[in-house]
Structure P
Amino acid sequence: MQYTADYFINKLGLTKHVEGGSFKETYRANLEINKQNLPADFKGNRNISTGIYFLLEHGQFSAFHKIASDEMWHFYYGQTLTVYEIEPDGNLITHKLGTNLENGETFQCVIKSGNWFGSRCEVPNGFSLVGCTVSPGFDFADFELANKESLTIQYPHLNELIGQMCY
């Protein structure tokens with residue numbers, strides 16, 4: 001049976017995400033780390049880990065953003081998801097999440113804390129269902145959505161990509 005994006009959105013109870021696509025938090029650890037034991041980028045205490053489902057349809061994108069934690073992405077279903085990661089020196093890393101290991105795709109990738117990143121399903125009429133695990137856990141206080149103009153000034157060689165993946 002071929003599943004659709006709408007099937008997963010409805011079955012998993014996904015809702016719209018501020019950066020694009022649809023998501024649902026599936027896990028938030030009860031154990032917390034006190035702010036005094038975290039790097040300065042964190043605005044308060046954090047759960048040790050969080051997890052979400054995340055779905056992007058072709059034509060949608062997860063806008064460039066960054067967080068204070070490492071984020072591990074897991075591929076579940078659908079077509080290849082491209083995750084773009086910009087390192088502080090401007091180096092662009094392109095991760096391909098999917099099942100075609102012979103074509104350089106992987107089931108998981110990790111985005112380093114503080115790096116800008118965004119993603120999209122580039123397969124026409126396709127969608128990608130993935131999961132994201134964040135540790136220390138995700139909190140919107142540590143989330144920064146990119147400003148297109150500022151990011152373009154910082155990384156002018158990525159002007160076209162930034163223009164496509166910022167609001």
Structure Q
Amino acid sequence: MCLELDDVYREHFAFVWRSARRLGVGEASIDDVVQEVFVIVHRRLGEFEGRSALRTWLFGITLRVARDHRRQAARKRPEAAVDPDTLRATSPGPAEAMERAEAARVLHAILDEMDDDRREVFVMAELEQMTMPDIAETLGVNVNTAYARLRAARQAFEAALARHRARDEWRLR
């Protein structure tokens with residue numbers, strides 16, 4: 001199997017970027033983390049044997065780099081929260097841009113509340129639509145453990161979303 005870095009980068013950059021962001025890498029560091037992922041991909045692309053899907057392999061690298069980054073950032077200092085008012089919208093309408101920014105902010109806030117085990121499986125299954133066998137392989141756990149983590153993550157997500165909606169309803173009164 002002969003893969004070219006340019007092709008892998010072009011086809012999977014957005015996937016790696018989304019995955020890193022959803023795995024808790026802050027806006028200020030996302031570009032550096034994604035670059036680090038592709039530096040590793042460049043070094044190890046010849047070792048990719050095709051025993052798993054390329055996306056699974058890339059997610060595994062992204063997962064490890066994101067974990068390392070979060071650990072280093074936690075040792076230095078906690079990241080400042082992103083102010084949604086400072087986010088630039090790329091959508092045509094301001095209302096739609098505000099809704100998207102708010103939805104992304106809520107999603108990332110909920111994901112940040114989850115422990116790493118739950119967040120990782122939730123991102124892979126729900127947001128990236130990876131199969132459970134691929135998820136289990138990437139995380140190095142048994143498939144039943146991955147399913148249990150996903151079930152717990154979904155419950156935690158739904159509870160956090162309900163809390164958020166309740167806060168919004170209370171504020172509107």
Structure R
Amino acid sequence: MNAQLKNKLEFRIKALIIFFMAGLVLSGITAFPIETQLEYAMYHAAALPNVMQLWLTQIYFAVKTTNAQFPQLSYGTDWLAFSHIVIATAFIGPLRDPVRNIWVIEFGMIACAMVFPLAFIAGAIREIPLYWRLIDCSFGILGFIPLYWCYTSIKQLEKINQKA
């Protein structure tokens with residue numbers, strides 16, 4: 001029975017970590033083609049509420065103008081993308097040995113929680129609309145949930161390993 005539960009927990013832990021890593025990498029690589037994505041969004045903006053259309057138009061204009069006049073500034077978002085990929089690689093440790101590297105899962109949960117003060121403090125300073133800050137916060141929630149489930153599964157696995 002314990003071997004079966006252990007295998008189930010190990011599979012769940014690995015699946016959750018891979019899911020989280022994929023999310024980090026995907027959100028990271030989407031930071032590279034920001035102008036292209038905004039141009040695509042502008043093309044399909046008619047389906048959005050007016051307030052979002054106006055926001056999207058303003059952001060697209062800002063990014064397009066900045067990239068045309070100061071393309072070096074986008075290097076910062078390239079580093080943002082790179083950092084997501086680097087952070088994802090940290091989760092290789094818990095993939096290999098989840099009990100020993102549970103601290104990486106804890107780090108990830110803390111980082112997800114830190115999305116909230118950043119979104120509400122920096123978002124307010126940068127005049128980001130509330131609805132967009134809430135969208136940003138949803139990434140903290142969507143990241144925290146699988147990491148917490150992973151954390152509790154690792155704790156269960158640790159108990160099983162201690163009994164063996």
**Structure (P, Q, R) behind the derived value 23 of relative contact order in percent (Cα under 8 Å, 6 or more apart)** = Q
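One of P, Q, R was used to calculate Kirkwood radius over Cα pairs in Å, giving 17.5; which? List each step's numbers first, then the result.
Numbers: P: 16.4; Q: 17.5; R: 18.0.
Among P, Q, R, the structure yielding 17.5 for Kirkwood radius over Cα pairs in Å is Q.
Which structure, out of P, Q, R, was Rg/Rh (Cα atoms, Kirkwood Rh), for residues 35-106 alone calculated from, if the result is 1.02?
It traces back to P.
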**Item:** Test item: helix-only ellipticity at 222 nm (-39500 (n - 2.57) for each DSSP H run of 4 or more, over all residues; to 500) calculated as -26500, pick one of P, Q, R
**Value:** R
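Consider the structures P, Q, R: one of them gives 1.9 for distance in nm of label points 7 Å out along Cα→Cβ at positions 19 and 155 as calculated from the coordinates. Say which. Mind showing how you got there, number by number?
Working: P: 1.2; Q: 2.8; R: 1.9.
Label of the source structure: R.
FYI, it's all coordinate maths here, none of it is from the lab. Remember, predicted model here, so these are calculated numbers, not experimental data. Cβ atoms are built from the backbone, for glycine too; each structure is taken alone.
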